[in-house]
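Novice: Following this line, the structures themselves.
FYI, it's all coordinate maths here, none of it is from the lab. Computed from a predicted structure; not experimentally measured. Cβ atoms are built from the backbone, for glycine too; each structure is taken alone.
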Structure 1
Amino acid sequence: MLIDAYGIAAFVILFGVFTLLGYYGTRFRKGNMNLLSEWGLAGRRLGPYLAWFLIGADVFTAYTFVAVPSLAYASGSTAFFAVPYVAITFAIAMLTMPRLWNVSKKKGYVTSSDFVRDRFNSRTLSILLAITGVVSLLPYIALQIAGMQAVLTIMLYGLSNAQLVSEIALIVAFILLAATTFTSGLRGATLGAVFKDALIFLTVIVVILVGVTAYGGFGNAFAAIAAAKGTGASPWSSLPAAAVPSFFTLFVGSALALYLYPHIINGSLSATSPKTLRRTLAWLPLYSVGLGLLALFGILIYAVPGALAIVQSTGNGLLTVPAMVVTMLPGWLAGICLLGIFIGGMVPAAIMAIAGANLLARNVVREFKPKMTPQGETRLAKWISAALKFIALGFVFVAPLTYAIQLQLLGGIIILQVLPAVFLGLYTDKLDWKPVTLGWAAGLIVGIYLVLLANNFGPLKASAAPTPWGLVYIGVISVIVNILITVIGSWLVRQMGMFRAGSIKESDFAAA
């Protein structure tokens, strides 16, 4: 094994602390956990610091810890699209989330589909977008599971029965996660987010320091890449001209998608006020610094022969950061850092499952069972949140692990189709539910078909389609189709006198 008994002990003991924090959530800022707004939104009582950790946990996920470094290791500079994506998405959030918070507080909304139902006076559209949100979360949760698997793979590396032990450990971890989420909801996830972020920032700092001081840093890494790949090393040192359209549309599309995800909206609505939310959003770009450093780990690994040998021998790029941790750090510190990566998948998975459960219980099941009590709605959401975690396990096998970032990009293609209803709906009442629904359907059909075509109807390895301008992220193509149909169709509906207005007024968006 690559990690000693001290490392395993540190991992297990701190995992116990993490689990206890999850259960303690029921006593943290107590509320009636039989109400969905309390269980699923922490009673809208998170101040700027806790909201910063919670929303940061939504953004700083296994996508950041393992998928982006894996892509940088495999493909080079293209992986750094994540840095401008995270940097600009908070500007989008500033324009949309405080406005959504205001109307949600006044109307008692828990989800974005609650807003859509009243904005467009359409139960059908609300249900369809709720299901879309849940489906978009499944590959994202699967990415968190893939990150957790990478940690267990490294910890059990060399054992003859490593796969069986890893599967058992993963199941146990998810049972504990489901139990803590069931009891404490978003409060427990928030406390876990604080704990997780402390460990992750520790990991980033120590790996960078050791990499620079003991392994020659990035100069040695680029020299090793040049020696190993020869003329093929250019994608690691600069962005090829042919990759510019893909790079640009990836970060723009991803930035537009992030604050449409149910778990991100969930975190935003949990803040105490719009002012709190704005302060939180203003500080969140700090996370883009950490993300940039983690992306650089995919380059730095070429200067760490032991870690590079592990990744190359397994063919699993997701092991990039975990392999560097165990080969560069003493056992006890490696155990602590590995736990940070491990719960870096668990915490976002919990928040995503809560958000998906809110949508299914409130915006799908309750639409067909309108007499369901608030207590029954919350109880159903708790069970759905547990089920979603295990359903997502199946998505882990869709994509080769080195390209696991494609799981998140697939989720982005799906969730972008709610953009006209949510983002445009926050600023205009001129859209009609019928063309919005038609645009949603067209965007999904175009997006899914292009994904299948880009991958030759095989395993998921690509999320960009060829165009006259080069490869373009499919999410951008599909949402443009969606917006055009929505806007033009709504104009035609109004011209024909068939427009149906919703019940939300402009004054509902004003601060209380």
Structure 2
Amino acid sequence: MKLDQIDTVELEYLKLDDYQELKQAMVSAYQTMPGAYWKEHQIGTLLEKFPEGQVVLKVNGMVAGCALSLIVKYDDFDDKHTYKEITANYTFSSHSDDGDVLYGIDVFIKPEFRGLRLGRRLYDYRKELCEKLNLRGIALGGRIPNYHKYADDLSPKQYIEKVKSREIHDPVLNFQISNDFHPAKILKGYLEGDEASNEFAVLLEWDNIYYEKPSKTASSIKKVVRLGLIQWQMRPYPDIDSLMQQAEYFIDSVSVYRSDFALFPEFFNAPLMAKDNHLPEADAIRELARHTDEIVQKFSGFAISYNINIICGSMPEMVDDTLYNVGYLCKRDGTIDRYEKIHVTPDEAKVWGMQGGNKLEVFDTDCGKVGVLICYDSEFPELSRLLAQEGMDILFVPFLTDTQNGYSRVRNCAQARAIENECYVAIAGSVGNLPNVHNMDIQYAQSMVFTPCDFAFPANGIKAEATPNTEMILIADVDLDLLRELNEFGSVRNLKDRRGDVYEVVRK
């Protein structure tokens, strides 16, 4: 399946009603091992013992992959265990609610959905579940399905070393290593009938660095969101494919760090106007608007493929012969939301004939509620206050400024928005210049993440900051639970202490 054929990607708890479709998926995934699928009563047993550990990945409502897991008391098993032993002869009586390790007994993606990085979602879910349940880590026996091709010349240990050094490609082992699992031991006779692996497997482990030995001390699990800001270099691009290749490079870079959001700057696609530089500025920007739909669709594909929510900065868009400055939030579940610049600058209006929009909305995401204000809009506090009143956790500000004066306005106002609305604010801009594009001067930017100013946050309200005027990415973690605590117990409570009896901000 191609990315442009995907409408939705959803991770769901497995239900027994999914069994017939799940069986077909298993048969498709394990074509080299005929009959290697779980029976319905076995799936029923798993769901009864550990429903939270059994998940399916559905693409356009169809089962595309699955992950099945147990919790085991790891020290009860010899480090030379077999698959039959770890599953208690496929009865799963080895599962223990009091265990300390999440053991992966099955994970697969159907062949037609491979290559889309969907499997990473199943592994990320397991990691998050492991952290949530405060388990020591994850273990699994990884097949080495290409080993039979090298068994006459290489020992299993030698084979693994060559896979790790990328001299040999093994689809299963390569994938697991890329998902932060490390080989711990070679298991002989692990899975009966696995001729492709010569019945060898690699014991793979992932350590939960947040694991804490059980205690009677009360603790809470924090919701931490990782932000990836892209400080974009303005440079010539011959065509849209080259531009999007660079955009994908940055998305790949921030997704490697398991970022939940990627933020692009305002008008990051302006280099494409170079070929229309012979036209009046107002015509050139309208030609640029012709690319917007294609760019959004490509971003949506990247969001799905790299499992990341993308704030696409902003782009010109024509609606009923009117030119607007708009942006799109492409979510990793395949859905797309649109936002508009409410206040266009005098230059945008005079040179390009651009009009201000009317759309202002808080967007629900899998990482809290977010809002987006494009550049100049961040300088009008009423807008962010309306978003805060609807529960906004993170405000994203894509911007484009040519002077340090202009940048300072955006930067200082954005930091004020974080304090007065008790939210995080992330700003990202462009650097460099476009000598062959009219009305695009030398750009000045320093991308940053701002926080409220209280004891749980940096004293200066700055969580992270990029190097000024340098192409780079900026990665920062923000804890949403700290906002809840601030709202209730902060030294000052900007949202709660507003005098609604004296003044209010209302939407018309």
Structure 3
Amino acid sequence: MTHFQSWLQTESRRQFLGRGVNAVGFAALASLMSENRASADPTGHGAALAQTHFPAKARNVIYLHMVGGPPQMDLYDYKPRMNRYFDVDLPDSVRMGQRLTTMTSRQPRFPIAPSKFRFARHGQCGMWTSELLPYTSRMVDDMCFIRTMHTEAINHEPAITNMQTGSQVTGKPCLGAWASYGLGSLNQNLPTFVVLVARPSNQEQVQAISARLWQSGYLPGEHAGCSFRSAGDPILYINNPPGVSTEVRRRTLDGLRRLNELNLQTVGDPETQTRIQQYEMAFRMQASVPELTDIASEPASTFRLYGDAARNPGTFANTVLQARRMVERGVRFVQIYHNNWDTHANVAGRLPDQCRDVDQACWGLVQDLKAKGLFESTLIIWGGEFGRTIYSQGGLTAQNYGRDHHPRCFTMWMAGGGTRGGQIYGSTDDFSYNIVENPCHIHDFHATVLHLLGIDHSRFTVRYQGLDQRLTGVEQAHVINELLA
């Protein structure tokens, strides 16, 4: 949406008619602009795009972010040759002077730590997966793997911001906000973009995350993620206070709406329109959210899929089940954060716990979506903000080690939503340190996700501070066509 189109949406009738002789010209121009849109799928309520740029493959997104950076060589990027390099220093020819974090830059040496976990090939695609992921291994032919994700950020704060917003600088809209803004709502009684923060069973080194990751930036405030809590009321103050009936609440909101509409007509501030919509959404959610989050109606077969942990509020399995229920009811974009993947030490002790949290739950989600006919229209994304080093941070033994941050290559996967199951994209060197073939930058990844949603990333812009801002930034980004079905 251009700045002009955004302005037209918020202008009051009084302001419009006050333009006098220019009113007809403005109306004609707006009509011409609407006729210029490409023919494709219709979008939802309140969308900036009346239609997608081309037919969408995905209607909904469930984005599973592993906060801290999973070690790719212990999970998906099998490197058997490293067994012969145990405790050998990482060659300078491999590192090539690349930047290190301050946590390992002063180590006297960088000893190679081969993965202590066994790997096996699975599915018709022959994907190598770790013994820590027995459930995931069953569905590799439904998944597409990107082994060559890379980023410029080497520390958590800029890296996770980059992965979520396309920029290391805070204040930009995140992927979920862009999807909400462009495609609009599929259910006016629930938020378009919902955020859930799962509680890991192991909490050795939990990273700090905040609402800045799901902000709307320079987009209208209504497109920021709505955070659901894992305990107590899903949303604070979702219930009326004692002594306040639904009828009293409705009359109060009607009065606030009239006051805000008067202010909107006088000033024309789009944030006033956002406030009106948020009050109305909050009222509608009082009826829809309790039903949404009550999993007591789920059959026993659901918990056999996701595991018994799905019964416990706040667990990863529970949040993934909630995500399926949200998608089923028309929530466009669900973002789940699972913490404690920052394995600087004790990989042997912590990584199995992390994998137990997510393995069966991810498998159950895919099977559940398939059974309900939602898999083809729901894009599932799994990954962190960067990868880990092949060399050990701190002490190294054959049974345990730590791994530092590594932005040069890491693995992510997607499933459903028009992706090509069984695809393995890109390859890294024997040390899982450098990309050998088919790199995929974060901007390429974002361009591909938008493409699956029917959006051309280069044409999806918002005018802000004199620039046509977009999720993929100003540098050239490419859709990874090999990942598309």
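Novice: Assuming 26.6 is mean count of other Cβ atoms within 10 Å over residues 175-182 as calculated from a single structure, say which of 1, 2, 3 it is.
Specialist: Attributed to the structure labelled 3.
Novice: Using distance in nm of label points 7 Å out along Cα→Cβ at positions 143 and 447 as the calculated read-out, with 1.3 as its value, let me know the right label among 1, 2, 3.
Specialist: It was calculated from structure 1.
Novice: Name the one structure among 1, 2, 3 that relative contact order in percent (Cα under 8 Å, 6 or more apart) of 11 was derived from.
Specialist: Derived from the structure labelled 2.
Novice: Turning to a different aspect of this structure: A value of -8000 was computed for helix-only ellipticity at 222 nm (-39500 (n - 2.57) for each DSSP H run of 4 or more, over all residues; to 500); which of 1, 2, 3 is the source structure?
Specialist: It must be structure 2, since only it matches.
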